[in-house]
1. Name the one structure among I, II that distance in nm of label points 7 Å out along Cα→Cβ at positions 228 and 524 of 5.5 was derived from.
2. From I, II, which structure was distance in nm of label points 7 Å out along Cα→Cβ at positions 204 and 260 = 1.3 calculated on?
3. Give the label, chosen from I, II, of the structure having the highest value of mean count of other Cβ atoms within 10 Å over residues 300-307.
4. Could you figure out which one of I, II the value 8.2 for distance in nm of label points 7 Å out along Cα→Cβ at positions 60 and 500 was computed from?
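We did not get these values from a lab; they are worked out from the coordinates using the rules stated. These numbers come from a predicted model, not from an experiment. Cβ atoms are built from the backbone, for glycine too; each structure is taken alone.
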Structure I
């Protein structure tokens, strides 16, 4: 029995407010019909909202329509065209995600697409377009049987649940295009949105002007076992630590991850932290810079016998900015990926036969098919979830069709753990006018996570000039650098200088923990330290109360966090105490930690 869990590949890219603000400061049958006249909406001047009705089933066997919530922001200045903004998941509503009603969001996307009218609509089953929900998913516990829960969800949705494939979404996109009166459109797709954009391009090639693909999902990709992700993961981790970036944490981050994962597959940590839980957390780090800073040192500590930092990192991941049910539909995710396939069984196969097919295919995989991981790692994919879904409807395989010869600009993050750069390169190679930009050190969803602003400037220049990108992105400083190795338990009371060193490391770990939770989400967070104490954080500051990452050293105080772009700057004061510490007070000014401990001046 496998516990229920929606694939980590589904985790949507959260909007990075710091990047957006920095740029804002710097700068009815087969077609749909407009159901309501456009009206102004949101806080952005000129934004128009409307509804486009589309049929549930374009073949007419299942009755009913779905109202798609559509938002359109007319261009400023000389018009260049129209671009549809398509979000990922599947499960995110595009209008909800891109939030053009927020003036800072509108400024950001107008910067990226000068002269373009911006359009975003909530896909069927998401946001304001009849969002799908299943009680069975909401009530499922960790021990629930995954196939049964998914089968129950399909039963709740009924016959209409069979009409949420990527082919259905592509037909909706065309219906919105036609209802708004546009002949040719550009499309920005992010993550799963790239699969939808590519499906649309192969199905409706005459209506595509250009494509912008961010974090590319290859069309027709077999998501059964996430084999492409598992194969690429060690190399991606190694590049994250290139040029000594993790030297103070570990000499082999990728090797540590592989070793700990395969060990957990044999012996779960504290009985419940499984290898899949761990590997899912590692993948989540490509959307969470605070977690990325914690992991190299935490995983290395686990490999050398101390699991407490890793358990702490897992708590950060669970307390991090996971999508709310109102912004992400797990039911829609299942309805789309399980209808899309392909999977290692015949559509007519019974559930028991599907499980047998999974096991048979796994057993026959050549060595290395799942990277350096055991067969357990195949659980990162969708096969077990979708084995409980009804037979898929016949759909469109965009991997087999021809793409239009249009300009294409794709972005891939060097630290993207869920949509590998190799997949992006393979897709771009199919377009004669295709260009791929790789941004080192950046994770998933490049255009909203790239704090260097390099990718955004490249996209704007490409839109304005129409010529191939000439700029290469270099690796910029992160918000928080990978932490140094966690301190060992001291054998004797620390000197003032040694105490300051541990206190400074505690502050750095607290900064990463804050960024992984309250700093990234903007919501309040309360966390427990590795060796006790608490961190209480908001979007701009955090307070430590006897917070500890080392035996016998406790740190208290309030720290303010400033700066739109990395590295973050800290200021405040710290009181240091503990059975193994030299007591005293430290000040933090522009990241410099100094003061008096044990009546001795310490610090640079």
Structure II
């Protein structure tokens, strides 16, 4: 069936002063046959089909990239079999079967229809897309410019590891090739050329232990620790050594008083002028380092690595004391210190008084306790909680401050300068859950769901079924406008926070612990979860109307002690797990 017209330009296809609702080319039947090298690309094809009365015809369109000088693309691509409709139908059925199996690894049934829709379908799908695409390309991200980020690699595995752990295993082993023998890493790399940049972001090496421990918690595959991987500069070591070197490097890269040097920046890339002389410190980075040290304790015990366990326990305690001694601002935690020792994120400042990450990670790392834990979260609720999530910092920067960096040059209320960065906002949900403010945590979780954020779709403007990187805060006139959809670390964090922390199915090296943190008015919920080649059916009852509490657990009708399921103790392929919150 010959092509009678085409267009590669979205603008030309739609036409001036029009939208996707009334494209000019569809209305007029005239295609402009436009080829473009910039702008918004599309692939619009036109075919003319003649039908007799009562006649029907079935056809398919196959798209490929070939050189212009190829006269017979079907022969060039050897696609003769694909011309057959039955072949294409079979392939389409295989695609549907793949996604049916993929989504079957986690299925939930809660009183929240929005949560069900996201956790059962769209959140899982976005996590899969993010794993495959990383930040390599897209409408917003320039993959050919920035490459693949180490930070992204070790976060994006959180969704895929539940379904295809073998793919995650390969991803981890490949990414470790870009670590240096001293434990530092490239910040990003290009998979084809094996070239990348060492930008000296302070947090980058720490995503290695984060990702490895999460892989082990899901799979129990300790053989990965013995795999030998070359360093990017010289030598080689097993994966376990790679992991230890990452933490030891960050313990070494500290200032005289023991806080991590911020160097080029940390997770917040726009804090890039705080420590150009090598004296600036990241408070959040200290909390993230403490978090990762503590995260490895179970693994170090499993490995009988008492020397490292004792050394890192002392390092954790020391770091915790240092942060508490120097980084408390009275009502919340300081975000960083400049080269000259001046704080960033203090009540003394006109702009950027309070930052979300140092409040949330103080809880997640265990650095904040007692009154300080409660105070910093009260400050977060007072200054940062918004209609669609939690603002990254407040007030937004309206004056350029080159002692802090790019953040002060971003538009106020957008991106890192005061937007609701969903990635960071998800950590606020986790911190609120941990401090017992469960109703608010679940409420903010629901505010962040695209189905809610996009209620005013004309303002939201992006897909209403996937998370965007950020939503504009009240600090800008376009409050509620979203940007950078699809490829964001928000996807995996919201998936795992919903499953692991709200529904309370937290994985560890030996199994799953059950600790729900749900709204009081939920009478119960169900989860079907595939885990280490077993199918687990959870039926949770909340007859007393509690947020959380002691649980009574029966496995296949037999009451167990506590809330932990040692998965290797059960030879059955299916486990029926009845849970009561009492």
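1. Numbers: I: 4.3; II: 5.5.
Considering all the candidates, the number was obtained from II.
2. Values: I: 4.6; II: 1.3.
Only one of I, II returns 1.3 for distance in nm of label points 7 Å out along Cα→Cβ at positions 204 and 260, namely II.
3. On the way: I: 17.9; II: 12.8.
For this comparison of mean count of other Cβ atoms within 10 Å over residues 300-307, the top structure is I.
4. On the way: I: 8.2; II: 4.0.
Considering all the candidates, the number was obtained from I.
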